[in-house]
Structure I
Amino acid sequence: MTKSQYIQELKKIEHILKSKSTNSITWNESEYWFHVESNKSHENYIWIQYEFDEIRVGVGPVYEYFSDKYEGREYIKGLKRFIQLLTNPLNMIFHYRGDFNYRTEYYLNGKNKDELIGISIKWLYPFWKKKTIKSQIQNPIISEAELNYVP
């Protein structure tokens, strides 16, 4: 996939999101970066970027790489992952020591099972304080029927 093909595909998605969603959308064409942020301040943003001949797809601080250079990690799978993140609920599990969030796990709530997307960890934390775990489910940005997009 070339940069121009990538831009064409994201322009299609952007048009659909702008017409059917109230979420904040940022498109930085100079950096080939597309960012969708929920209107709810406590929810994470979903993003996709084309850089160094790779597509990066992420939620908040965690992301995955996709490139035709690697078998099983092709560009089309990156676009499909981006669509999955937009159209499926996300489950976030926050680990705290005291009031300090030192670990967050991000899961994609699929039709059959939850799939781990990634884990964000901060290494310096007050390990001596009481551990608590909180969970939050982020609703889909847009439904699959509304998006009606096949890469």
Structure II
Amino acid sequence: MNKKISVKTRVLIILLAIFVFLVAALSVSICMFVKADNVAAQAERLERVVRETDSLGEVLKASDGDTKAGAELLPEHRGAEVSENSITLYYTEKFEPSSKSDYKYRVPILLTPGKNGSCDSWQISWFTKAGKKAFYKMEFKSIAQ
């Protein structure tokens, strides 16, 4: 039973192998492009968060360790919650100021006042509405004047 494979069968096998390879390569390429798009979207979000956090830090430095004064320097945040040592801000998905009832990101800002002339310590954390763990955090110290 030494049957030889015909030329037509060989050509069909080769064409089938080429087709399978091309489908696999195309699938991998599509997956890579989708993943790259997701990573780019995350990078844009993080870049926006970093810029917003930097701006908040400058405003808080100007408040000289007073959270109420810091909140007054952020008039666009009408829905902010302010206490003696904290401010909580809320943002929409497009990073516009929001209220507690309709937000995508929650930003608690905590102040640890310095003692005996030492620096005040500020901590700014970013949380998603469903998130329990901060996805971005910045801490800095400022000298109260």
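A value of 15.8 was derived for mean count of other Cβ atoms within 10 Å over residues 80-87; which structure in I, II was it taken from? Derived from the structure labelled II. When percent of Cα pairs over 23 Å apart is computed across structures I, II, the figure 53 traces back to II. Given a computed value of 14 for relative contact order in percent (Cα under 8 Å, 6 or more apart), which structure among I, II does it belong to? Matching structure: II.
Thinking of I, II, which structure, once mean count of other Cβ atoms within 10 Å over residues 16-23 is computed, gives back 10.0? Of the structures listed, the value fits II. When distance in nm of label points 7 Å out along Cα→Cβ at positions 8 and 104 is computed for each of I, II, the one that comes out at 3.6 is I. When helix-only ellipticity at 222 nm (-39500 (n - 2.57) for each DSSP H run of 4 or more, over all residues; to 500) is computed across structures I, II, the figure -7000 traces back to I.
Computed from the coordinates by the stated procedures, all read-outs in this text should not be read as laboratory data. Small disclaimer: the values here were computed from a predicted structure and weren't measured. Cβ atoms are built from the backbone, for glycine too; each structure is taken alone.
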